[in-house]
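Down below are the structures I want you to see.
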Structure 1
């Protein structure tokens, strides 16, 4: 496996920015987009529980409806692809059992050997209030968002995270109400427009010695 060099990584992260103007004529090819979806699927989460659902909105009429619930941000309709990241509201015993079964099959481990892990997870999640669990799950979802945007950057794909949206309206449009999932954030993916003035703006970040402490 070939790994990125430190120079390659920092160059990709310097190159990326929250793209405001997408070229609506440029589309991400299917193999590249499938790899981006796989980066979401492979994202880490606490205990590996994956409390999320990723909705790829391909229908143009739906994207127009979502744009109206996103402060009319053009990224929603102009980007090649739009992914809505929805968080799982609750993790119950059956969800944990499903994950333990998946783990047992994937790692070829007798399921009884995973009983202590299952008990630990149930004990941890069982002590949470509904609000605490939603917040905890949401933090996992944002790990996936970061994974997606970083993966896009190293592949030369532009992205823009979208929190300026109406999550409740998204839930209604995407028929998530009553599903156990709710919208938290969206991400537009595609290729920057030559007219986007933000593409050439220097990246403003605090110096490393302000944000990094070595002990």
Structure 2
């Protein structure tokens, strides 16, 4: 089974519409829709915005559905000048830019316990997503996606994240899902389409591009499921 998580309706509605033999169950106030897409067993859930909701959703999904892999899908802000609106970002690894124990001599983003900063996505999943994007002739880039509980909409925050993590995109959930998967030994990947550039006008750009960018990410994921 493949688990699929998105934060908002715009990111998962089309996927839910594609589920055959659908069964719906509510766990921890999150609706999990299981069934088949492209003859693959899937479970799809809207976690809600932010790292805590993503972690709750991923843990509940793993404990109740035992997926072989989890894909976090949605939209993101660009940190790289090479990325434009509706371009796709495939995460090689994810980091949490708002985890900060520098007062204790740890680097920014250091996660106590597993003692890591970058949580690495499954290389096989990444490679298939790259192939799917190429097949669909969709512009994409692969690199680090940084997550935190803040919508990035100013140049100072943007530059700090680039400086600390060499990240190419920013979101609010992916690394939380990644951490839960890492702790549970579940393969994962994060794929997103760009909705804004993380700068001062990001909120306005985001509003206009939220649905169209979500649709691009969904298109690549459906191609992945059909592969």
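Throughout, read-outs are computed from the coordinates displayed, never taken from laboratory work. What you are looking at is a predicted structure, and each value in this text was computed from that prediction instead of being measured. Cβ atoms are built from the backbone, for glycine too; each structure is taken alone.
Things worth noting here:
- Answer label among 1, 2 for the case where mean count of other Cβ atoms within 10 Å over residues 58-65, calculated from the coordinates, equals 19.2: 2
- Label whose coordinates, when relative contact order in percent (Cα under 8 Å, 6 or more apart) is calculated, return 28 (choices 1, 2): 2
- Source structure (of 1, 2) for distance in nm of label points 7 Å out along Cα→Cβ at positions 50 and 82, computed value 3.4: 2
- Given 2.3 for distance in nm of label points 7 Å out along Cα→Cβ at positions 114 and 170, calculated: source structure among 1, 2: 2
- If Rg and Dmax of the Cα atoms in Å is computed and equals 19.3, 59, the structure in 1, 2: 1
- Looking across 1, 2, the calculation of mean count of other Cβ atoms within 10 Å over residues 2-9 that yields 9.0 traces back to 1.
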